[in-house]
Each structure stands twice: as C-alpha cells, then as structure tokens.
1. Have a look at I, II and say which one yields -5500 for helix-only ellipticity at 222 nm (-39500 (n - 2.57) for each DSSP H run of 4 or more, over all residues; to 500), as calculated.
2. Quick one: FRET efficiency 1/(1 + (r/R0)^6) of positions 316 and 372 (r between Cβ atoms, R0 = 41 Å, to 0.05) came out at 0.65 when computed from one of I, II, so which one is it?
3. Using the calculated result 15.4 for mean count of other Cβ atoms within 10 Å over residues 412-419, pick out the matching structure from I, II.
4. Please compute mean count of other Cβ atoms within 10 Å over residues 364-371 for structures I, II and give me the label with the greatest value.
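Throughout, read-outs are computed from the coordinates displayed, never taken from laboratory work. None of the values given here were measured: they were computed from a predicted structure. Cβ atoms are built from the backbone, for glycine too; each structure is taken alone.
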Structure I
Amino acid sequence: MKLLRTTTIALLIGVSATALTPKPASADTRPNILIFYVDDLGWQGTQLNDVDSPCPYETPNVVELAKQGMNFTQAYSAAPSCAPSRAGLITGQHPGKLRYTHVTFDNFPKNRPTEEFSEPYLGAHLQMDALTLATALKDNGYHTGHVGKWHLGLSSSLFGFEFSHEDRGVHRKTADRTKDFSTADDPKYPLSQIKYPPVSTKKPDGISYPYDGVTESALQFMEESDDKPFFLYLAHWMVHWPAMTRNGELLEYYCDKLGQPFPPKKGAQSLEGQNNPYFASMVSTVDWSLGRIVDHLEKTDDPRNQGKKLIETTYLIFTSDNGGATRHGKEVLSDNTPLKFGKTHAEEGGIRVPMIVVGPGIPKGSQFDGLVNQLDYFPTILDLTQSTIAPEAKKELSGLDITPVLLDGAKQIVDAQGAARENLFWHFPHGQESMKASLRDGDFKLLKNYQTRDYSLYRLYQNGQREDLEEMKDLATDPEYAPVLKDLSAKLDRHLEENQVEGPYLNPAFKGKTKPAAEINTVTFEASNRTATVSLNESGPAIETAYVIYRDLPVATKNKNKRNPKRGKKELDVRLGMKMPVTISSSDNTISALIPEGIDAFCFLLIDENNYQTFSDVQLAR
C-alpha cells in the first residue's frame, strides 16, 4: 500500500470482560487493533464519499486506505457530539443508556425563564466502573495505548490504557494564526526534512509538515509493543476548533487553490461552503498523520508473526466522532451538503461519518452499504481478537458483531439470533434548537422533536437509490406515510424506553409552565453524622428520582481559606461532580444523603412526578 498522508483511520477494537483470562493458545498471533479517530470530520469532509460537488480537501491517504479495505457508505457515530460518541465507542454501550449524551460535564442547566425544557445534568466523567474496550483487551493479553483526545473526564490511564499521552500535539492555538508558522529550527514543532503531498507548481517536491506529538506518540507506542498484540486508540484533536495550522506552506497551498490571498486577512473566515483554508489544512494534516501511521505498519516487521509486516496483522479503523462542524461563532468552518445540518444535530449531517476498515481477510476495494454504528466496534473487536468478557458484560453491549461482513462477505449485519439489523437510534436532549431523538430504519429517517412534541419523517432512499438525502421533504403529515410514521415512532419509543434514556426534563423556572414543580423549603447539614437533608413543600408533586452531587469548595470560600491542605487531593477525587444515591422519604417530604469525610460541599438534584428537574443551591458540608 502506498504511503498514506492524511485523513482519519479508526481501527475496530474488541471488548473482553475485566475479570476473565485471555486465551493463551492464540496470544502470540492475534491481530493488532488500531482506531484512528478524527474529531469533527464530516461524511463529506474527505474525497472518500464525494456526493454532488467534489470535496476540495485533499485526502489521498484516506482514498488509498479505502482501496486496501472496506468502505462503509452509511456509517454513523454513536451520537452527534464528541464525548458521548467516544463513550459509546470505548464502552460499547449507547450514550443514552450510559446517560452520557453531550460534552456538558458537570454543568448545571441555565434554566432560563423563556425555555420550557431543561437539559439533563451529566456527571463530571465516565463512570469509573464502566468496562472499556481497553480494559477488556488488556485483560485478554493486549498492550493498550491511547494518544490524543480523551474527553471523557479524568485520564485515559484510569480506564484501562497502559500507555497514555493526551497532549494536543501540533493542534495548539497560536497568538496569530495568519503568521505564526513552524520553521525548520522550531524548538517544539520543527518542520520535517521529508517532503509530502500536496505538490504544486510552487512546491513541485511537496511540502514539509510540523512535528506532531500525537502522531509521534502513536509511533512510539507501536514500536514498544513487540511482545504483545496491541490496541491503539489514536484520537486526533483535529479538525476541531480552533481552526488553525502551523504549516505555512500548506495554508498557502489551500489559499491558492481556493482563490484567496495568502496570508489570509485577520478575523473570521466568512465564505460559505468548504472554503476555509485553515480547516482544509487541518484535514490534510490529519491525512498526513494517517499516512505516517500506515507507512510504519507497512515497513515494520511484526515480531510475533515471522515473515509478516504489521500491516498484515493489524485491523485499522478510520472514522470520526460525529458529523462535521460547520460554524464556530462568526467563522464558517465547513459544509456537509447535501446532508442537513452538522455537529450536535440528530439529522444526517450530525451523525453520518466516514468509515474504513482494513486488515487481514478484508477484501480490498470492497464496500458495504448497510447501516453500521460505532457501537458495533466493541463486539466486533472481541471477535477479531478472540477475546472474552463476562456474559453479563456482553449483554450490556449495544452494538452488533460485523465480523461476517468484514471477513465472510455477508450482506447484512445480524444479531446473535440471526435477525437482520433493522434500525439505529440516537438521543440528544440538549440545545434548544437540537433537542431531538432520531431513528434510521431502512430507507427512512424519523426525528422526534422534543421542543415541538411532534415528528418529522424523511425518505432518504427509495429502493436503495437516493431520494431525499437532504431531509427536506417532511412526510410526517402525509396520509400515505401514516403507517410508516406509526411504526417508526413506536420503534423509537421502544428504544428510548429499553435504554432508560434521560431527559429532556421540564424547566421549573419556565414562566409558561402549566404544572407545579417541586419546591425546596430548606437544605440542612448535620455535622455530627454528616447527613444532608432537603425538605420539600408538602403541596408540591412527589419526587420520583433524586441524587446528591458532591461539590468542590465554592471559589469565594477557597479565596478566604487559601491554606486548604486538602485542595490538591480533592481535585483528584473521582466522586466530585458525580450523581450519588440518596434516601427519599415520602412520609415527611425529605431527601437525605450521607456526605463522606473529605467532601466540603454538595447540592441535591430532584426529578418530580411532573418531570421537572430542580437543583438546590450548593451548600457547605459544615
């Protein structure tokens, strides 16, 4: 395979139970797993799935990678935003089921009086007891490594990764993106001596690329994994905001290609479409990184498989965490046309992503047009690596094993009982304009609009041919499609119920509310037994669910008490910001919780029978 140079690869990773032992009989020859995960790269953000207008971003390594393996034309992320997709990939469980549905860690909803709905409170990090793909593979004899973006709170080293390098690499903001470029003697980001694409009349031999710590750390990890098969989760920070590059030659190339001046003028890039030269440069930099990784796999002997290169013994998955980002403030980043909207939306532009899988036994230049989700990676990697996990852990996985598609030419993805996959669903109870759930079933796409309490129905394809990929012709009120609407809405509601998804809730501060919300009378703390209690107004609705959330000291209190010897230790306390159990007493309308030693503050979260979400003020545990 030719040296690939840009894009994003994602290797399928397998999951195994944390407590089970690996199978020693195959320990020396099992395949490596490499997931190349790009941030915010849309389905139309490479030259892979060009539809309508060609993509101006040059990704020769992504294109070449597809020639060496299988391209999935209808691949989806687990969620329309970063953190929940990563949580779904790394645990194999649906973000709705995990109740980890956005990036708003430890953030209380603003609950403005003009907003009817309230976003659910998300914990400060992924649950510590979550079985991750890294833990499963490590317990089955794999060497596990993560480089780049984690974005699940705390550190990847606490979730099964033996090698952890979370630095941003070359994607670190500069003071002036129009002129702060790397040089050959740059102390942190020196330009490479080797030249790489793109080539041009100005640079007929290609251009140099700045040193990237993410790519180099990935190469280092693979070089150190000589005695065991490895699992590498390479998660780039690009092409996420900030839109910038340290590669002046690459930026000049795209300014020329897009007909713009170099250096660009200061300020936001405002041209619509795929005309942002900074964004284009980030895409090509990711592609270059992919090329470096694949080149290493092609040239390096596998010490566990005599006579074979790593490329022959490694399954590599290239994909993105969600649909393409289109704007940041006043800046136009990119465009997902013909797909509707982008990141943080349940429409196609927010969840449809590029995906390629290469590896032993996968036919070169093959293509699969069925529905596939990143939740499928966990069970698939378990199969590919002959790894095992506890039966009860395996039941919790939300995806399906796609190994028969990869290796056996299967035309459908089926479950353990042999039933073909019918649909995929998403749940995103966030953002006043994007608060929706959605279902992709066959040719159809259903959206459940939480704000307006209605549905939208689109026919993306008809008999496999493109029909309304743009999601512009809403069929929800068309009598001809009433049976389809009824069927798909029932399926979506069943998914939401079975996964016990959370939110959106009603906002108790909404000025137009028609039902009463729970009202807090007092919040007290008894120091002698460290018990916190909240008492409620007797006339209010009953509490159905409640939590206590351990908090750090408020800033004002910290400033008064600068000599806080516990502060450093508390910042590492994994309990802070997480929802903890309470005791609900309906007889006296109170909720109580024990506040452990070492926790200085707390608040209560209450969900009442009318579905209002109410928070108490933060109280000191004194």
Structure II
Amino acid sequence: MGNKHSTVSEFSSCFSKSRGKISERLVVIQSSKGGSSGGVVGEGKTEQQVFVEMESTLKGIRDGASVLDLDPESTVGGGVEDIYGEDQATEDQLITPWTFSVASGYSLLRDPQYNKGLSFTEKEREAHYLRGLLPPIVLSQQLQEKKLMNSIREYQVPLQKYMAMMDLQERNERLFYKLLIDNVEELLPVVYTPTVGEACQKYGSIFRRPQGLYISLKEKGKILEVLKNWPERSIQVIVVTDGERILGLGDLGCQGMGIPVGKLSLYTALGGVRPSACLPVTIDVGTNNEKLLKDEFYIGLRQRRATGQEYSELLHEFVSAVKQNYGEKVLIQFEDFANHNAFDLLAKYGTTHLVFNDDIQGTASVVLAGVVSALKLIGGTLADHTFLFLGAGEAGTGIAELIALEISKQTNIPVEETRKKIWLVDSKGLIVSSRKDSLQHFKKPWAHEHEPVKNLLDAVKVIKPTVLIGSSGTGRTFTREVIEAVSSYNDKPLILALSNPTSQSECTAEEAYTWSEGRAIFASGSPFDPVEYNGKVFVPGQSNNAYIFPGLGLGLVISGAIRVHDDMLLAASEALAKQVTNENYEKGLIYPRFSDIRKISANIAAKVAAKAFELGLATRLPRPADLVKYAESCMYSPIYRSYR
C-alpha cells in the first residue's frame, strides 16, 4: 500500500513471459511526494441482537447460516506467500528459478506501470538507457495532463474518448489515473456508465489488447493455472462478470469485460486501491445473444450459455481457486450476473468467502444514502414514508431490503414488519401475496396482502408512494401520468430513475422536473445535464454506485476483513449521507459532488473498517487509532516516482 515517509524504497515486480523463459523485472523507485502508492443501536436490544437482525433475506436462503459463523474449514488454505509451492517442493519436484533484472531502455518505455513518457528526467534517461529513445524535452506530469485533456476534449464521440483513455491506461498507468482523479466529474461518464455500455456492445470491434483474465469453459479444471498466469501475485480486489446482464443492455457474453475493467479503474481512482492489486475477470460460458453469435468479430465462445451443473461447477472452481491462490482476504465482486445467478452466488459464498455484489448490495447502499439525505428536503423519517419500486430484480430487491433493515434499526420494529412499507412492481404488476407461489425466492418477502394491480400507474394510485424508485432496466417507464400522479400526493416527491445507461433511464431529469412542476427531488443512475424550468435551474443528482464500492473495498482491504456483513453496507450508507453539505441541499442535491470523492471514499472506508473490527471480522491488528487518516495514507497516489 505504501506510506508517507519522504523517502521510500518500493519494490514492484512485474512478471513477463518471453521466449519460453520467465523473468521478473524489478524497479527500485523513490517517492517524489507524500502519499502512497454508524447508526445508534435501538434501545432494549443488545449489539448481538442488532447484528443478527441486520442480516438480509440471504440468511434464509443459506438455511440460517450467517457471515459471522466462521467455519474453520472455510478459513484456511491459500495465500500469496507461496502460490507456486516452492517452499513445499521436494527435491525431485521441479520449481521455477526466478531471475531478476532492472527494467531499462525500450522495455521501460513499454511498461505502463513504470513508463513516464517525456517526464523522465535527464538523470533517469542516463541511468536507464533512454538516451535517443525519447525527444530531448522533459515535461512535467502536470503539462502532460493538460496536453492529454485538451486532446480528449477535441473528440466529439464519447466512445472515441473512451478508447483514448484506454490507450493511455495501456501505456502510462500513473498518468491515466492522474487524469481520472483530477477530472473525475468530466471523465467518469467516459470510463464508466454510460459510455462503457456502448464500449461493451462494440468490444469485439475495438478490442486491441487483452485486459484482465478470460476464463472460459475451455479452462475448466485448469482455473488455478490460469490465475497463476496473471503477472501480479498480491491481488486484493477481483471484479468478475459472466456478461449475462450488462447494465440494461442484456447478454453481451465475453464482451462484458469492459465492466470489470471500468469498475477496477474506479477502485483505484476513487478508492485508492493499487492498480497492481486489481484483477478484472470475465467468465465465458457462452452467450444467448444471436447477434453476437453471428458477429465475425465476436471474441468469446460461439455457443449458447451453459447452465445448471456445468455453470455451477465452473463458478465454484473459480471461487475456490481464487482463495487458494490469493488467500482469505481477496474481495470478489460479482458484477452484472443475471438475477437467477446473482442471488444464488451471493447466498452460497457469502458465509465462506469475502464476496460482494455491487448490483444488489452496492446499489442498495448508495440509494439508501440518497434517501436518508433526502429526508432533510422532503421531511419525516424513513419509517414515515411509503416506497414504490418499478423493478424487482437484483437492484430493486437489494435496495428494498437495505431500506427495510435501516428502518428496523431506527425503530426497533422487526424487519418483517418494516418491509410492509415497501412495494414492488415487476413485469406482471404489483407483487402481492396471491402471486407468492409463482414468485422467485428473492421476491417473496415483498408479496404483501393487496388486490392484484396490473401496471405501475394503477399501483401509484392505490399505494400513493412518497418515494418512487426505478430499477427496471427499461427506459421511459416513468410516464407523464405516473409522475403527475406521484406529485399529486406529495409536495416534494422523491423520484429516483436508476437504470443504466442513459437510454434505459425510467425518465429524464427534464421530464421529472417538468411533469412535477419543479417540485421533484430527482436523481438518476446515469448523469443528466442541469435543467431550467420556470426560470430556475435544477441540478440533478446521480445515484452512482461509484460513491460506495470504492470506499467499501478500501475499508475491507485496510481492515483485512474476511466477510462482508450487511452492517458494513449500512455504515457505508450513513457515512455517504453525512458527506452531503448544506450547499448541496440548497441546489436540491441529495449526493455530494464527485470532485470530493477521494475524501468521501476515505470516510466510507473508515466506517466500514470500524464495523469490521466491531464485528470481529477484521484481521489487520492492532486497529489504527484514526481510521480516516489511515485510509488516506493507504490510498494509491498517481504522482510519478523518481527512479534511481
């Protein structure tokens, strides 16, 4: 992670295979700047009772198992210290004789981890055999940044900007993160949603060089070997997808790799996790997208999706191999899996591995934070409001559950009762008890007693919600009639159109403000420009998971957590809500500005780490006295280092 001493010797290794031999390049570098690479328990309840209550419906799916029940058999084995088995090898076993050399000359310019381009000093050019390989001018990193931002701004097409940023990441890692950190509000929509959705759709056409690991059915039985092919040995965060439900775009198969790559860029830029500690993975089990199967440029397996036992065995081998290779404390983030697999994977591995699903848990945490902060604008407590969701998949049910847990925590009312304040509408209408036998398991807790209602507008009229949340993945479903109906029951309706990308948003910011006559408090999953209505400018907020998952991941890393507990998600939500300022509220914003995201992430990380220590799930002892300062000291810095 690094520290804040003025002089630091950091050894970073990068393995590369060349001509059948394996060499390890070691660069000795010197830090040029400082920096390195919740809630009140309800009365009458013990801490343990609250922790038990805070666990979600996943506990029921797990037959009562809890993430706090640490099975010795699931907490041993693996680690990064001896992943190739040299220490255990007998005399007649073959091992790899690693050799060391210093990256210099042409190879140094081609190594994105260490390349500085025209910022190599005269002394460094002399010491590392760079004379003649670069023009004579020496530029500062700030000037490089200015030049590249001017170049990127000249592109009119977002996908061109995305490709320019990916090219930069592949040739100069620190400069890429310097641009992203310093210009986060401008570049976040470029490297992630909404542009990443288009990039995934066209990934086969724009594919230049592989990023991350591709694990397909061809690798079944060999996944541990595949993990060992990755050059970095100390991995802390893995983002993995099977590409079946990419944003709101559906099955993109192997081309979903853009999502793990984008997410991990944000883990580093926004959360400060070292790039070398991040590993993007795509599990390729085929695709049911006929257009891709017929596309000559498609880069994945040309077969229909594997399901059932074949799918489960491949995922189990992957999860097991990760723990064996990288140890107990590596975070596996499941991303954009279809509903039927997402809940099963989280339930199956949540008690034995450090796993997290951003679509279920991350979305829930960021939306809860937005709702909590919005209370200062719409009034009342969480328990005073009635929630209506359009969409009952991973995101919808995950958000609903976390809101119900928070209400339970605040009121001492059992979560089974607090769920009754929350209603969900799916493709067949309002989820009610008469439909219970035909519902998927994750929808059943939301089947309340009520007459059947066939569509969203009718549901709004009978439920009369104060908060309307869209997680349907279907665009323009918050019609004029729906928003006008919600607005007729509320002075300040809270409307959250969360589906991504922008084309799939349930409504636009302009529609929300116009149809509510400027009274709505609005936020969306993808960004919208400010809207002028009746002479007033409204700035829409963005309920972006990037507020939560980088800080959550950093908190898990710095505490050495071995499980993710729902209380950590609640702590993250509370920390985010507290970062909203009066200046934000005056503009109608329920989220803080992204320009402060590193400070926000450090505060979230501190709260998550504190909860990990409190729950007995942290392993990095002793606990730091000031977790916020410790989190900040552990964050990766993109400032160039000085080479010997």
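1. Source structure for this number: I.
2. Answer for the origin of the read-out: II.
3. That value comes from structure II.
4. Looking at the calculated values, the largest one is II.
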